[in-house]
Structure 1
Amino acid sequence: MKNIKKQDKAVYDAIKGELKRQQEGMELIASENYVSEAVLEALGSVFTNKYSEGYPGHRYYGGQVYTDVVEKLAIDRAKKLFGAEHVNVQPHSGAPANIIAYFALLKPGDTVLGMDLSHGGHLTHGHPVTLPAQIYNFVRYKTKTNGLIDYKELEQTAIKHKPKLILAGFSAYTRQLDYKKFAAIAKKVDAITMIDIAHIAGLIAGKALPNPVPYFDIVTTTTHKTLRGPRGGMIMCKEKYAKAIDKATFPGFQGGPHENNVAAKAVCFGEALKPSFKNYAKQIIKNAKVLETELKKYGFKICFGGTDNHMVLVDVFGSKGVSGKEAEVALDKVGITLNKNMIPDDPRNPMDPSGVRIGVPAVTTRGMKEKEIRIIAKWINKTVENYKDEKKLKKIHKEVIVMSKKFPIYKNLK
């Protein structure tokens, strides 16, 4: 970073500070991960300089020889990874990908059946504060008291409201979805099926979780999180929806794609096609199950009855009398980063909820396995139980730094 250091010391110091924070801490935010140095290089490449509205072979500006190369690579690799009929790699992130899909498929006022935010859904799945909720009629389904989706109730809701679109997917749900049941319910009410796999895309690509692409008309995802790529979005769909999705992306919703990001997506998909990525995906599942088991041992209430993926949702207030916000702040002090999170039908407010969401993709990327996860669970318990004891928190922080340094993220960045 010699040029940044010379030209803009303030930004350089911030980057150096963030690198140190990441190197010396444990990243347990379920939606975060560490990209490879190759992905970082693609993001900082000369593709940053290029406008490329349109699609490969059909651009509005000249000079598109190499933008077409990287975009085709990204598309072809994504198709191979997921078995998709059509792929659009231009969405800037996950939320735009979802909004683009709505614009492609729906008319204002159409009904969408999606998962309730407090039960694990995402803001863009119809929360009232979002723009899509002001355009479309969102109806929500929830989980049962045992933490599983009630598919009978989902079917009854679908029959009652006759949605144009049935939406699966989540941001804080930890159990495996039944793709066949979603498809069957949608067929019964003649609805389009869509799933948001942003959180589990890497686990699907790595063959650690079942692939929903054959069962759904539209599949949206981010390319970061478990897929371990740049911050971006992607839409996969059946061929019959290809023209509508592409038109809704550009010129419908976005201008020029960020081709540096598209190049980084191509690199990421190439990495995910390697055999080592399957080992990584399987280790995530193993680590998450160990985390669940250990936290239960320490008396934490695990929402949804457990986990089948990369994260756990924990009711810290119901377990230890400590709010999600208090737990997040205390854990930040010891170098363990996670996020406060609502639990199903949470009696507390979103900014100080009852729960925390804990994910293992990033620490798994660093090479941590079951042994390290058991130590991390112990630190989480100690921190939550002593969240006001600054002396004990400092001691835990020192231990976190020691172990973090044994698993460096970027050996060539200084």
Structure 2
Amino acid sequence: MNPKRDYVILSKSRDIIDTVFLNDKNFFIYQMEQVDPGIYFFSHNEYQALFIEPGDSIMLRVNTLEFDESLSFTGKGADKNNFMMEMFLLNEQENELMPKFNLLSPSEFEMKMDSFEMNRKEIYEHFMTKKAPSDRFKVIANAATDYAIYSKKELYISANARKKIYNENVEIPDDFYNFRNKVDLGNEQLRSYYPYYRYLGYYMDNLAFESYKDRASYDRTSFLHNYHKSSLIDSLVTNEYLKNNLLRTTAHRYFLHAGTETEGKAMLAHFLKLSTNPDDHKKISEFANATIKLTPGHTIPNVMLLTTDNTVKDLHSVFNQPTVLYFWSNQSIKHYKNIHTRASELRSKYPEYDFVGINIDTHFKKWLKVIKNSGYDDMTEYQFDNFDEAEMTLIIDSVNKAMIVDGDGTILNGNTNIFDLSIEQELLGYINK
């Protein structure tokens, strides 16, 4: 229902099995001659996991307006996938409560988790009694139950670690960590299953902080954190495929926030030493080199922009004084209104800076209509001439991203958040240098 494109993609692990086109009624059908039982993925703008075994004949239905909430399965093998979706949606509901629960004492928090776990076990036991699935699926079902709870406990530990800077952290008793004794650090069947993979990331984050907690505050984006995290993944994770994926994810996240050229090069060398996947070497090297060019001291790449007069202008010609670049899309009215309001507030506080909005859409007339109807200053509004090229060059991974440059285009901060309160301290700091 409400397709976003005319095809779906089926994959297993990181390998695409096939691209399957929809017919004129938005249906598709696909038959696999040989099925390696395990986790597969169905992708159509969003994606979700499937469990498939030989002999299954599964029909799925999804409304893209509420992708996860509407996805349902019928046919042979459907029960397993409906169970996985029930666990997924239950986890989403529980996550909404976590900010409040993270304020509780360790004992109170564990009581909440015990309640969550009991509820999940009841659903699990009912399913096992009624459906009697294969032993292979029982591994997946147990992971859906256990690792969601384990993840919440790791997040509680990291939330407490971040409070240390304010002296608001509490002492977590040793027995709180007992659940870690049940963790499998190299499960072949679970290596592509998100609840398991996500948990391992949280676990490694907390172990990494233990390695440097006497030297620095908890910071998942820092060089120190990710360097230690990568070393721990290499030494503790026993499944090579899983290890390489965790190393790649860690490196990618770090390079999105790379601080300095020196640290960036050191992190890349560390990744290349630890990872054994040649394809990941190539992709992370390309990504790292692009992000290193956006670290302080480099000149911002001179991408091409469109003006409201539909003429092409290079980015460097925009700079007359220190400038904050921010990005927005027509796709979210609320967001583009909020980000322009934020830019206006900062402009009034810091007249030493220009604030330039760049639209990341590709439809010129729709963008121009928003500019005119909203009363935005067309002298400080641009659209990328080639968004795909600019997205890769400037690493635009979030519409909240902002970039601060000096009057000559020298990067002061290539990746900050315009809504973050710390940006004001940054702007003041650059003025006072």
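Every number in this text was worked out from the coordinates using simple rules, so none of it is lab data. As the structure is a computational prediction, the values presented were derived from the model and not from experiment. Cβ atoms are built from the backbone, for glycine too; each structure is taken alone.
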Label whose coordinates, when mean count of other Cβ atoms within 10 Å over residues 173-180 is calculated, return 12.0 (choices 1, 2): 2
If mean count of other Cβ atoms within 10 Å over residues 229-236 is computed and equals 19.4, the structure in 1, 2: 2
Mean count of other Cβ atoms within 10 Å over residues 165-172 derived as 10.8 - corresponding label from 1, 2: 2
Among 1, 2, structure where mean count of other Cβ atoms within 10 Å over residues 109-116 as derived comes to 21.0: 1
Which entry (1, 2) yields the derived value 70, 61, 42 for Cα extents along the principal axes in Å: 2
Relative contact order in percent (Cα under 8 Å, 6 or more apart) - highest-scoring structure of 1, 2: 1
With distance in nm of label points 7 Å out along Cα→Cβ at positions 53 and 221 derived as 4.5, matching label from 1, 2: 2
Among 1, 2, structure where helix-only ellipticity at 222 nm (-39500 (n - 2.57) for each DSSP H run of 4 or more, over all residues; to 500) as derived comes to -13500: 1
